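So, here come the structures, one by one.
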Structure 1
Amino acid sequence: MSTDTPVMRAVVQDAVGGPEVLRLAEVPRPEPLPTEVLVRVRSAGVNPVDWKTRSGGGMAGVLGEPPFVLGWDVSGVVEAVGFGVHTLEVGDEVFGMPWFPRAASAYAEYVTAPARQFVRKPAGLGHDEAAAVPLAALTAWQALVDAARVRPGDRVLIHAAAGGVGHFAVQIAKHLGATVIGTASAAKHAWLRDLGADELIDYTTCRFEEQVADVDVVLDLVGEGHDATSSRSLATLRPGGLLVAVPSGVAPELAERARTMGLRTSAYLVEPDGAALGRIAALLEKGELRVEVSDVTPLERAAEAHRRGEEGRTRGKVVLRVSEDADGA
């Protein structure tokens, strides 16, 4: 690396494996191309796709062989703009989920991405909170609004309702006028009711398919690999109802079984969406949508953040603080 090349701190992994493969290093700082912005990262969100990719699943096939830098959730400040950028200016506080599923390399002090994959951060939201929003909220928004087309009066069942995507899905489904049913441990029920859930099922003490029926949409954020959650969800749907499976998709056998039952299925993967993120930002600004941050960890302790996330007991999101001047509000 030339001594004239600007560098930055980033969390790099040189091999797939456990959290211990994550290490802090100095890497070249990117420069924005035309239509791109350079964002100084204040905070970066941590998502299940991050630790799945780290261990060889998730988006590892898209990123290719290590070394690479994980992360897609970004909140920070525009440091420079490339030619042709008209939507943002230097100094703007922004947040976004750039490039997904290609590498955004958010576990770093700087990222570059197309300007229209970022939106201005709501003024009342700190960088730690804002970094927890994009991937999780866009997943919930696109799954419910675009894939399921939830309408007022629909009954929506959300699995893992207290998780990063789940707690946004509860609020967005309620915003759309749905009756919201969630699965979560009992300790999280009061919080989820406060977010708008109408009915809650403690999955640790009963089988959810024995407790709920006549559902229009199931948003499965757990996946078939965990206790056949997707297959069991079919029993809760009304005729013509839809199962949207996020983490593991829909196997052909499951899709065929649903079809013979008069049901529909849809796999789903989130994509960058500046327009939808702008609508989410407006709801956050008005206090109609809330974000829950369970833990904030310094960038150099990314491995610890992954370990906590993989335990599966967090309420809301885990965040890495990249810069000490992140406000953390």
Structure 2
Amino acid sequence: MITSLVDSVRAVPAAEWERLARPAGFYLSHRWLAGEEDDPTARCAYALVRDRAGTLLAAAPLYLVRHEPNDYYLPGTVLPAPPWPRVIAGARRGYHNTPLVARGLEAAERDGCLMLLRDAARHFADRHGTTHWWPYLTTPAAEQLAPLYPGRPLHLEDDALIPLPGTGIDDYIDSLPSRRRTGIRRERRAFAAAGLDVRHQALADCLNDAGALLAGHQQDHGHDRDGVDAMTGLLERQAAAMGDEARVVAAYDGRRMTGFCLYYHYGATTWIRAVAVDRRHPAPHLYFNLMYYLPVEDAYTHGTTALHAGMTTVEAKRRRGASVSGLWALADQWRGGNRSG
């Protein structure tokens, strides 16, 4: 097998990359990663493993972080002890990470690919005088990578995925326990009775309204630096990179947006990216409808079979049918000639 490093995911044909990424998750998709290359807070590279015939067998983005604006991705916030790594291996956003490895490989070949990805990350980090880590690994990914690193995987958070059986939202509701079915139907009826205007649109068509709501949501959660300009700019970059794939369902009271959910259909899953509501103008069960029920309806229309609801407020997601699994970190302790792990 042959390892190489390229500076842009655009150096890899999209179809070739997607063959590995599509089963893995949205935040490792070709288009998402290409958009992330415009983020000035990190320098990116991509480790590629090919066989002798040139077939791409494995890959991983690598990010030398200059400045990390998200506390959840700061090693000093989530890892137990210094020295802190400055290189992220895998996805840098979305709290969902795994090395990309082709399906159907024999175990020995898969493990060989993972070792080459680790070595590529080590060498990239060492050139910059630091080490690397994999944040927010899925449980299968952590289990596969763990033998290659010192120490055990560190549990960071839990991740929620809601299965969507059948062909419509009634099938989803019917799959839940009777008490939850009653509660969800009540929440949907109360929201509908409020008479808000529900609109499905591209993110690019509602940037200013969504940016203002997202800034308010961030500040309500203690992120004072995430002002309207910063959040609108973030959404604007995302809209430019993702185009019509960046979908929004929003609730309006007249001309005023009272809440929105930004999501993506990718692979067999609908991925929730951001949800924000205007706390000054509450509506019955606005958040639950935007976070779950309206995206679920659109997921069925699009043909996906699961809703990725992500981490935090896991019990609320579990009550709505989510299966919950761990998210883990693995940090390297190798620098120069020290080959521990």
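No value in this document is a laboratory result; all are computed from the given coordinates. Here the structure is a predicted model, which is why all the values come from computation and not from measurement. Cβ atoms are built from the backbone, for glycine too; each structure is taken alone.
Odds and ends about this structure:
- Structures 1, 2 were shown, and helix-only ellipticity at 222 nm (-39500 (n - 2.57) for each DSSP H run of 4 or more, over all residues; to 500) at -6500 was computed from 1.
- For the set 1, 2, ranking by FRET efficiency 1/(1 + (r/R0)^6) of positions 79 and 303 (r between Cβ atoms, R0 = 30 Å, to 0.05) places 1 highest.
- Each of 1, 2 could give distance in nm of label points 7 Å out along Cα→Cβ at positions 231 and 263, but the derived value 2.0 comes from 2.
- Which entry (1, 2) yields the derived value 1.6 for distance in nm of label points 7 Å out along Cα→Cβ at positions 47 and 319: 1
- Top of 1, 2 by distance in nm of label points 7 Å out along Cα→Cβ at positions 23 and 255, largest first: 2
- Origin of the value 48, where percent of Cα pairs over 21 Å apart, for residues 143-310 alone was derived from one of 1, 2: 1
- When FRET efficiency 1/(1 + (r/R0)^6) of positions 151 and 247 (r between Cβ atoms, R0 = 25 Å, to 0.05) is computed for each of 1, 2, the largest belongs to: 1
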